[in-house]
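Below are structures written as structure tokens.
Every number here is computed from the coordinates shown, using simple stated rules; none is lab data. Worth saying up front: this structure is predicted, and the values here are computed from it rather than measured.
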Structure 1
Amino acid sequence: MKETGVAILGAGRWGKHLVRNFLTHPDACLVAVVDPYPETLAAIKDKYNLAPEVRLATDWESIRDLPTIEAVVIATPAVTHYTLIKDALQQGKHVLAEKPLTLDVAECLELCHLAQENQLQLMVDHTYLFHPAVKRAQEVVNSECLGDLRYGYAARTNLGPVRQDVDSLWDLAIHDIAIFNHCLGQLPVQVQATGVYQIDRVNMSLIVVMLAYPQQISLV
């Protein structure tokens with residue numbers, strides 16, 4: 001199988017793990033790493049002993065036209081996702097984006113339609129969906145050995161880092177919502193949420209979400 005040329009945008013706290021994973025993936029060839037901080041790029045180069053042919057750049061525009069880039073991985077702040085993903089799709093690149101895809105429903109739909117029109121893969125990196133425990137949970141739900149599901153509960157806490165671009169709904173609760181949707185094979189028909197500002201007045205740090213699914217299934 002031909003290796004897919006990959007460019008990774010964002011080499012910070014999570015992006016550095018993506019660099020490691022794609023370097024060792026048998027079907028991928030790391031072509032470029034983009035990060036606005038030169039010191040971060042230097043650290044990544046030293047940590048993973050990157051080959052000289054791997055391009056290091058501080059902006060996407062400087063490497064976006066490289067013909068060897070076939071797929072782009074987005075690990076930048078959420079507020080930058082829409083612009084970067086749209087441009088990559090318009091360039092004919094497949095895209096793997098860290099969650100959330102964007103912070104706006106209309107933007108998400110636009111990107112999905114753009115990928116479909118251009119026959120490109122657009123995927124959100126919900127890593128927990130590939131965890132053995134989640135796969136087993138889906139098998140149990142599908143087997144119907146539990147009978148009719150009525151209620152589910154999940155709690156997710158984290159003491160840091162405190163993100164400035166998204167609140168705890170986008171950063172933490174999104175994991176559990178993705179797991180619920182995946183295991184049930186359904187999307188909620190009603191959503192209620194309330195939150196509290198505890199650290200600043202920009203992003204809510206405590207959020208409670210209630211999801212109503214078909215067949216009268218309620219999840220909190």
Structure 2
Amino acid sequence: MAKSPETEHPLKAFGWAARDTSGTFSPFKFSRRETGEYDVQFKVLYCGVCHSDLHMVKNEWGFTQYPIVPGRYDVLWFSGSSRGVRSPIWIGFEAAAGTLDGIIDTVSATHPIVPLLSLLKPHGKLVLVGAPEKPLELPAFPLIQGRKIVAGSAIGGIKETQEMVDFAAKHNILPDIELIPIDYINTAMERLLKADVKYRLVIDIANSLKSE
């Protein structure tokens with residue numbers, strides 16, 4: 001007989017999980033295996049909420065396994081601490097047309113990318129790091145004009161991430177966030193779906209996640 005997620009491994013854990021394509025979260029007890037020779041055990045203090053979490057809990061990409069406890073851009077504590085920093089810069093499209101060498105597109109919802117291509121200089125590059133659930137429209141002509149490039153990339157490795165954190169700390173680049181408790185997560189997901197979010201939503205795990 002298969003063991004339950006709560007008793008399968010020796011280390012007890014607690015979080016909020018979605019159990020089906022409704023994407024509704026509720027408290028969830030599960031377990032972890034013992035820390036091995038090449039493992040690091042850490043405590044999550046804060047966790048960002050991303051549009052990709054919405055895709056995952058609703059199985060819009062087609063490979064979600066339930067129950068799922070999503071999470072990304074964590075602030076962790078082990079022998080030190082690490083934090084993710086994002087600083088968006090908003091500019092007028094008309095004023096910026098043809099002025100940019102490159103654009104990093106982080107949007108995970110369906111959106112037009114032709115207006116972004118108009119901002120690029122000749123030989124400019126648009127790099128997609130978001131993953132919308134539906135294919136994006138990409139006409140050939142905007143690429144041919146100016147020899148523009150569209151590419152994709154996942155998150156960088158540890159070295160690149162550390163360089164980004166060091167750069168942000170050196171230049172005092174701080175994120176704008178909205179701090180929320182864990183029991184607000186279902187409302188947060190509804191707001192994310194409606195694009196009713198001005199800043200990055202961040203869950204205060206340390207002060208609001210309590211095991212029942």
Structure 3
Amino acid sequence: MKNLLLSCCCALLLLTACSSNDDAPNVPLSKLQITHASPGNSGLDLTMDGLRVNNIPFNYLANSGYLDAYAGQRKFTANPAGGSGVLVEQQLQLTADKRYSMFLYDSGVKIKTLFLEDVFPNTEAGKAHIRFFHLAPDAPAVTIGYVSGGTFTPVFSNRSFETQATGTQNQGFTAVAAATYTIEVRRASDNMVVFSRPGVPLSEGKIYTFYARGLINSVTTPLGAEVIINR
């Protein structure tokens with residue numbers, strides 16, 4: 001995990017499956033954010049209720065930002081861009097005025113989804129809020145935290161590769177003092193530092209999602225980490 005990198009996800013402009021017609025009826029909307037974290041799957045075509053969501057391939061590590069989506073039960077699919085065969089098919093229950101994140105993760109044909117409700121915490125003076133998901137299929141359990149004044153403070157301990165159940169447990173945000181930190185990822189089994197990056201800003205009032213991604217011995221999709229600014 002020596003090459004673990006921390007960088008901001010690039011937002012990809014998507015077309016929502018909702019109508020933009022000014023004469024369309026006023027229907028309840030929710031917000032849905034989609035992230036492609038599945039190594040071995042490059043460009044994807046995404047659909048909602050059979051309508052294309054993206055107008056260009058949704059590439060590995062792309063993040064859509066929050067998109068408007070009709071509330072209710074929606075059928076989501078992901079297919080190889082320009083190809084045939086369904087990689088993911090899932091029914092999503094979206095509630096009006098709520099925010100959701102969906103990660104496409106795991107490798108190759110094992111691609112799966114992590115579907116989460118995003119409940120933003122109240123702003124606290126001097127605080128940022130963060131959460132972390134382990135989406136790197138062949139990486140061991142890790143602890144992630146920060147170094148300040150020479151002391152390592154663990155924030156998320158002994159996190160293993162996520163399932164829907166653990167992802168739901170981990171979907172809440174944790175408050176940390178707003179500051180610029182050295183972020184460390186340590187192997188949970190022996191506390192060995194496997195990644196360290198200085199100068200990571202966590203700003204007051206901001207909400208962040210960190211996630212591990214990639215494969216340990218891959219050249220094209222190496223092990224790394226990303227951060228999404230939720231707000």
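Descriptive notes on the structure:
- Test item: helix-only ellipticity at 222 nm (-39500 (n - 2.57) for each DSSP H run of 4 or more, over all residues; to 500) calculated as -500, pick one of 1, 2, 3: 3
- Among 1, 2, 3, structure where Rg and Dmax of the Cα atoms in Å as derived comes to 18.0, 61: 3
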